[in-house]
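Once you scroll down, you'll see the structures, which are given as C-alpha cells.
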Structure 1
Amino acid sequence: MNLIEAPVITIAGPAQVRTITDAKGFAKQLHFQPATLETAQMRVQIDHEFDTPDQALAVGSKWQWDVTADLVPGRYGRTDLARRRTLRPLVEAKPAPSPKAA
C-alpha cells in the first residue's frame, strides 16, 4: 500500500525561454513550461524547467512528481529539494471490471 500520494503536475502551456543572469554576471537561457502542481490540499501554478527545447513535455500531459527522489542534503543538516523536479508518468487507477451477468 502506498501511503504517500505524489503531487500531480499538469503541463499547461508550450515551452518558453527567458534569459537570466547567473552569479558571475553571464547571461543564460532558461527553458520552462507553465504547469499546475496539484495535491489533495492545494493547487498552484509553477514553471517546469528543463535544459533544452527538445525536453519539453506535451501540453496537457500529467506527471507524478517523485518528491523522494529530489531530496538532497541542505545547509546546517537540513533536508532540501533539488531545483529540478523528477517527473514520472502518471499511472491512473483503472476501474475494476464489472461482473458479467450469467
Structure 2
Amino acid sequence: MSKKNEIKKNIKFYKKEMKKWEFRILISLILIFLGISIFYFLYLKAYNWDIKNIEFVTLEYSKLSLLTPFLFGLGFSAKQFNYYKRQLDMYKLKYTEP
C-alpha cells in the first residue's frame, strides 16, 4: 500500500510541475508576441503610420535578436514540460498496474 501512496505523491508532484512550466511557456509566448508587436509599432511610428511605405531591411531584423533570450527560455520550458509529462505518464501507468 505504501508503494501506491508514493506513486500518488509523485503524480501530484508532476502535475504541479507541469502547471508551473505551462505558465512559464505562456509568459514566454506573451513576451515574444509583445516584443514583436512593439518592434512593428515603433517602425510604423518612424514611418509616420504609413503602412504602404514601410520597408524592412535585413539589418533591421537583427534588432529582433533582443528577443533571443525569450526564445531560449521558451525552448527550455517546453523541454522541461515534456520531461515532466513523460514522467507523469509513466507514474500513471504504474498506478494502474496491479
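FYI, it's all coordinate maths here, none of it is from the lab. Please read all numbers here as calculations on a predicted model, not as lab measurements. Cβ atoms are built from the backbone, for glycine too; each structure is taken alone.
A few comments on the model shown:
- Value 18.0, 74, calculated as Rg and Dmax of the Cα atoms in Å, assigned to which of 1, 2: 1
- Computed 2.8 for distance in nm of label points 7 Å out along Cα→Cβ at positions 44 and 60 - originating structure among 1, 2: 1
- Computed 0 for helix-only ellipticity at 222 nm (-39500 (n - 2.57) for each DSSP H run of 4 or more, over all residues; to 500) - originating structure among 1, 2: 1
- For the structures shown (1, 2), relative contact order in percent (Cα under 8 Å, 6 or more apart) is largest in 2.
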